[in-house]
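Novice: Following are the structures in question.
Here, each number is a calculation from the coordinates, and none is a lab measurement. Because the structure is predicted, anything quoted here is derived from the model rather than measured. Cβ atoms are built from the backbone, for glycine too; each structure is taken alone.
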Structure 1
Amino acid sequence: MGNEIKHIQLELFDGRNDPPIQTFFSLSATSKRAPTVFEALLHLQIVNTKDDLIFQKKGSIGVFSIVLGPDDTIYDGDRIELYRPILIDPKKIRRKKANQNKDTELKIKAKIRKERKDFREL
């Protein structure tokens with residue numbers, strides 16, 4: 001009686017595809033132990049072993065935006081998210097945008113200096 005089998009409802013959000021795919025499924029669990037991320041992805045036939053490529057890239061799986069590994073437990077109502085790899089570093093994007101604004105400011109200042117110089121020459 002201590003090992004009652006219950007079904008937990010889960011959601012899979014696969015952001016690796018364009019457009020992302022959302023799937024709802026149920027997974028069997030015993031009352032003594034909750035299933036793991038690996039077991040859920042194995043059930044959906046997304047992975048075959050814990051050495052699969054998806055587990056080797058850190059930060060590619062999460063539940064509600066919290067990064068998880070293959071041995072982390074999942075609970076009823078969780079949303080398992082598969083993330084696509086980041087193609088560009090967000091820090092580089094912010095730095096480039098900040099420098100772009102600075103370049104614009106410097107160009108404006110240079111234009112003002114040139115106009116003042118031209119005015120003095122008259």
Structure 2
Amino acid sequence: MVAFPTATRKSAFITGFSLVLFIALLESLESFGVLPIGASEKQLFPLVILFFFVSVLLFVIDVKSLAPNELKTKIPLLYFPTNRTGLNFLLRVWGRMLVWFLGAATAASLMAFGQWVLK
């Protein structure tokens with residue numbers, strides 16, 4: 001059986017940061033003429049979407065969070081926080097999503113600052 005990584009705040013931040021860097025790398029390779037197309041073109045866009053979904057599922061949401069025991073209800077296949085443990089679990093997952101967004105925003109702002117300094 002494959003051991004999936006455990007999502008943490010640090011892994012969520014690095015995932016958001018790396019998504020922005022991955023898109024910037026593809027755009028840089030296009031501007032230098034290494035790749036004939038950019039990250040937003042329809043040939044490479046599925047690769048960016050795949051990177052986004054796999055990295056967010058593994059390092060932000062966590063594979064074990066898809067059907068957690070903390071959110072189970074008496075109705076099959078219905079997951080909802082019914083007690084303090086479920087609410088804390090949900091808030092931890094949402095917190096990691098916020099940290100992922102902050103990682104992406106940090107990378108974008110650092111790149112924008114770097115471009116401003118180099119001009």
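Novice: From which structure (1, 2) was relative contact order in percent (Cα under 8 Å, 6 or more apart) calculated, if the value obtained is 26?
Specialist: Values: 1: 26; 2: 40.
Corresponding structure: 1.
Novice: From which structure (1, 2) was helix-only ellipticity at 222 nm (-39500 (n - 2.57) for each DSSP H run of 4 or more, over all residues; to 500) calculated, if the value obtained is -11500? Display every interim value, and only then the final one.
Specialist: On the way: 1: -11500; 2: -20500.
Source structure: 1.
Novice: To which of 1, 2 does the computed value 16.8 (mean count of other Cβ atoms within 10 Å over residues 40-47) belong? Provide the component values of the computation, followed by the final result.
Specialist: Details: 1: 16.8; 2: 11.6.
Traced to structure 1.
Novice: Identify the structure, out of 1, 2, from whose coordinates percent of Cα pairs over 19 Å apart was calculated to give 62. Walk me through the numbers on the way to the answer.
Specialist: Values: 1: 62; 2: 58.
Matching structure: 1.
Novice: Comparing percent of Cα pairs over 15 Å apart, for residues 16-55 alone across 1, 2, which structure shows the greatest value? All intermediate terms of the calculation are to be shown ahead of the outcome.
Specialist: Numbers: 1: 52; 2: 35.
Sorting by percent of Cα pairs over 15 Å apart, for residues 16-55 alone in descending order puts 1 first.
Novice: Say we calculate FRET efficiency 1/(1 + (r/R0)^6) of positions 32 and 96 (r between Cβ atoms, R0 = 35 Å, to 0.05) for every structure; which of 1, 2 gives the highest result?
Specialist: Details: 1: 0.10; 2: 0.50.
The maximum falls on structure 2.
Novice: Okay, moving on. As an exercise: distance in nm of label points 7 Å out along Cα→Cβ at positions 8 and 104, calculated from one structure in 1, 2, equals 2.3. Which structure is it? Before the final figure, lay out the partial values.
Specialist: Details: 1: 4.9; 2: 2.3.
Traced to structure 2.
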